[in-house]
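A.B. asks: There are structures below to look over.
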Structure 1
Amino acid sequence: MHGGELIASFLKAQGVTHVFTLCGGHISPILAGCKNAGIRIIDVRHEATAAFAADATARLTGVPGVAVVTAGPGVTNTITAIQNASLAQSPMILLGGATATALKGRGALQDIDQLKLIKPLVKWATSVSRVKDLIPVLEKAFHKSLQGIPGPVFVECPVDLLYDETLVKDWYGVQSSGGRTIADRFMRWYLQRHVERLFRGVQWEVSAEKIQMPPADPPQSRVRKAADVLRQAKRPVMIVGSQTVVDVARVERISQSLGKIGIPVYLSGMARGLLGKHHPLHMRHKRREALREADVVILLGTPMDFRLNYGRHIPRGAYLISVNRNGKEGKMNRRPNLFIKGDAGKFITLLASIFQAGENLQGWIERLQNNEAIREAEIRQQANEPTKYINPLKLCLEIEKHLDENSTIIADGGDFVATASYILRPPRPLSWLDPGVFGTLGVGAGFAMAAALTKPHQNVWLLYGDGALGFSLSEFDTFVRHQIPLIAVVGNDAGWTQIAREQVELLHDDVATRLNYADYHRVAEALGGKGILVQSEEELPHAFTLAKQYQQEGFPVLINAHIGQTTFRKGSISM
């Protein structure tokens, strides 16, 4: 047995079913060990995709996702994805290869100070120095990733801890006899002692219990205080963010509790879909206007950052309640009237047990529902306005027609994907994945892999902007090789439109914001998938019918939909 098999045995015991990687000589024993242990290896075309996939796996299952990357550039290629997971509070494990312990700092291949680079981005980072420490370090890594505010951790695994002891001795030359000089003999003695230390005391049996870290309950007294405030409220509003669904096992109960409480709800990030498609309390439009009128606002697992104009969207006269695992985040930019430290999902279930809104809120709910209907009518009217090629709103409405209860939506893009967020209705909890607060482009392929592999009976819809598509188009090769059937739709307007909107108006220059109406569908076909070009609204129904047929046959599909530009999101960019 070798160190790679030790790691694999531990991951298996923790319920890890998939490991995402791009191969490298420093990590081969981990990959071989995982395969032998029955963990499926998903090898991708860029390390960032592997880290994005691990991030999304954690979000969807509650089990830390695992990415394994080689030393040096393998690790550095994950930096953006690791920061994305950190800001999204996703528990994931990045295992990074490293040069042999005795060769660090001596000019070995891909040898850099990885810990110094990555420590600022993760909850915890460490390097293992002995084989017997692999399991204790991994146990600590899983604890750290799940504890309190979840997040990514990094474990550096030097290559000489991963191979068989006999082979490592052969590498170091300690099995040869003699030596011409005293210096040669001393070096052989030193290396022999070094290798013996690496392997001394190893227990090859792994009996690790599955590590689980239930979130902390919010203080009961503060939950009761929130209920007392709500009993006096006439126009309360809840804003529910991604942190609310971190406890994956409880999402159905959280959903039911939200309905039981009876207060109008705006969902954001990963919380989209928490109330299904047509719940009467779920409000999707004119949130700023609702906040302006509200007398009580409850923020659940979401900070007062740029998305709420740093708290300025909430009137000073409103009673503000913030529930968050992170005290700093929950009080960011504006001190709430009542801060409750703890898990937002547990707060919802506890609140539902002591508070249900009465009929006195019906008029307020109906007013917001009327605003919803007005905005929906405006969207449908704007979708009928003529544009070059396809009106993007019309495209999104067509996608909505084809989504079913088994659909999961992945969002990777700027202007087009943001437009889709106004129109598409995620059908159930955990059926919408977007990058989160970091706003990272390029998450699409990794997120889609995680959704398809962890929920194999779901239909994965991957929405791309044409700018974002460029980051991971090559992963269609991965979809084909690993038999991941999905439908990707690129809203192709030949530009970085979200940036161009403001730039052209303010600077009268479109420099660096223009692309081509490229034949992305042909790239998907060249990599073994199916591609469909759509340039008119009349072609849309047939294109989606054909795409669903290809998906059922096991192919990944890319619909290259040429779209025009509208004023739908004019002035919406915020920083």
Structure 2
Amino acid sequence: MAVSTAQTSIQLLRAELDPAAERLCRLVEELGVTVPEGVQEQDAPQIEADLNKLQVEAPAFRDGISRWFDESRFESGEKTDELFRKARHDARNQLNHLFGTIQLMQMFPCPPEFLDRTRELVGVLESCLALVSGTAALAEEKEIPPEPATIPCEPGESAGMILVADDDPENREILERLLAPCGFEIHFAVNGLEVIEKIEEGDFDAVLLDIEMPKMDGFEVLAKLRETGRLRQTPVIVVTGLQEEQDAVRCIQIGAEDFLSRPIRPALLMARLNASLEKKRLRERVFEQHFTPELARELARNPDPMKMQARQAEVSVLFCDIRGFSSISERLGPSQTIDWLGGVMGEFSSIVIELGGVLVDYTGDELMAMWGAPNEQPNHAELACRAAIEIRKSLSSLNEKWQEQIGAGTEVGIGVNTGEALVGNVGTHRKFKYGPLGTVVNLASRVQGATKFLKTPLLITGYTASQLPDSFARRRLCQVRVQNIQAPVQLFELEPPGARPDWKELAALYQVSLDEFEAGNFRKASSLLSDVLLESPNDGPSLQLMSRVVDAMLKEGDDFTPVWELSGK
């Protein structure tokens, strides 16, 4: 921009802007500082404060014009464009104070005549804004629709934690008063360095960022956040007095989610903010399919590559299978089967998530879950076993709801195993799936299948049992070799929910019977088991062990091994 052209532009601008600013001050003076009759008592102090603020801000805008658009500042051709840009920014910033204050007053229930006077003020402000922005001709051609009296939000509807980064206290107050009623928790930063520090320390849902700030401007902040990867998780909306297209393009290119020029349009701000937050929530929902809400939130906001990439870790894996699914689904038909299966799996999934587990997969009527990764859980075996117990406890309420509809009780088989696995994203670039790979998984699945042979709904491996505190009552049932896994494994049963008072005594007697059987003392084992079955005739493991004892006695003299070779999965 040449010097003469710049000075001519300033003269033309001042010729129209000075009278508009005088009219603005006159209207503000006429509005006065007296709260109009009809305003609710609890709103009166804030409206009075806003009226007083207008008495200060309107003259500040009028007097600032001669400072911002002083022709003498543009005598040198050097940096003329930058000076003009800065002048417009400062003028728009001051207009934002006025717009914001009036818009906030209009959100209160006020008498119609008072609202009409504030709308007249807004009309003058729009004229001033069009002149400052160089869009006066466009404003004449197209009438600007009035701003809605309220912003589209209910308290708590879009709650989140927002960082407002602006060195202007008036701008910060306006944003806080706009957003706080919607349930947002507002934090502030007054310079660029503080923005970086707070984002590193906090867990913000979004950032409203000014460009003109001390120590580090908004462009530098965006560049730093992109460098650290924060922009991928925390949407940044630039809210600034700058309006040039190249500023918006630059911000978006660096990584800003959106760009808004002041004065703030509350409805537009809320729409843009909600759109940004919804994108963020969609990312979180991907993780919520597998992880606890807290972990899903953490991974969506700050995904740690070390947590997602494949690594070795000790984990506990749970498989839960719904028994009799095929016959029930055939009887119910597709629609009712989906309703029932969704209700049952939904309940089981909630238990897994509440106990800190990862929902790895659903395969038809089977659920797979894991503990011990991605976050370390020293008590992962205990958590997995608690989940197994809670799933079994939930069956009573599920049967109350579904038994009459499905014509049978809902029953499950659960297997839990603990060991080293390769954990990470075992899905593809199209489908995220976090889980374990390795023998520990295969064995957990086989243990779940072994529940059918032992006629008991819950089995855990010996290594899992060794990780549990003594508060978990359990009994060792047998040593088995499952399909496709050569090493024999010890299987244990946890005390079932609602077990009879003498369960521990019977479990101890079963253990002695098992020891005698494994030592080859079959008749002694048979005698002891008879006592167990006399007290608990329907105990599946005891019946199965008695069958093995009788079979061993019939084959006495043949090679004997206490390891039970399971014939199927």
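A.B. asks: When distance in nm of label points 7 Å out along Cα→Cβ at positions 328 and 352 is calculated, the result is 1.7; to which of the structures 1, 2 does this value belong?
C.D. replies: Computed on structure 2.
A.B. asks: One of 1, 2 was used to compute distance in nm of label points 7 Å out along Cα→Cβ at positions 456 and 544, and the result was 2.8. Which label is that?
C.D. replies: Computing distance in nm of label points 7 Å out along Cα→Cβ at positions 456 and 544 on every structure in 1, 2 gives 2.8 only for 1.
A.B. asks: Out of 1, 2, which one gives 0.30 for FRET efficiency 1/(1 + (r/R0)^6) of positions 128 and 248 (r between Cβ atoms, R0 = 25 Å, to 0.05) as computed from the coordinates?
C.D. replies: Clearly, the read-out refers to 1.
A.B. asks: Comparing Cα Rg over 2.2 N^0.38 Å across 1, 2, which is largest?
C.D. replies: Of structures 1, 2, the maximum of Cα Rg over 2.2 N^0.38 Å occurs in 2.
A.B. asks: Say we calculate percent of Cα pairs over 23 Å apart, for residues 280-375 alone for every structure; which of 1, 2 gives the highest result?
C.D. replies: 2
A.B. asks: A value of -12000 was computed for helix-only ellipticity at 222 nm (-39500 (n - 2.57) for each DSSP H run of 4 or more, over all residues; to 500); which of 1, 2 is the source structure?
C.D. replies: 1
A.B. asks: When relative contact order in percent (Cα under 8 Å, 6 or more apart) is compared over structures 1, 2, which one is greatest?
C.D. replies: 1
Laboratory data are not the source of any read-out in this text; all were calculated from the coordinates shown. Predicted, not measured: the structure shown is a model, and the values here were computed from it. Cβ atoms are built from the backbone, for glycine too; each structure is taken alone.
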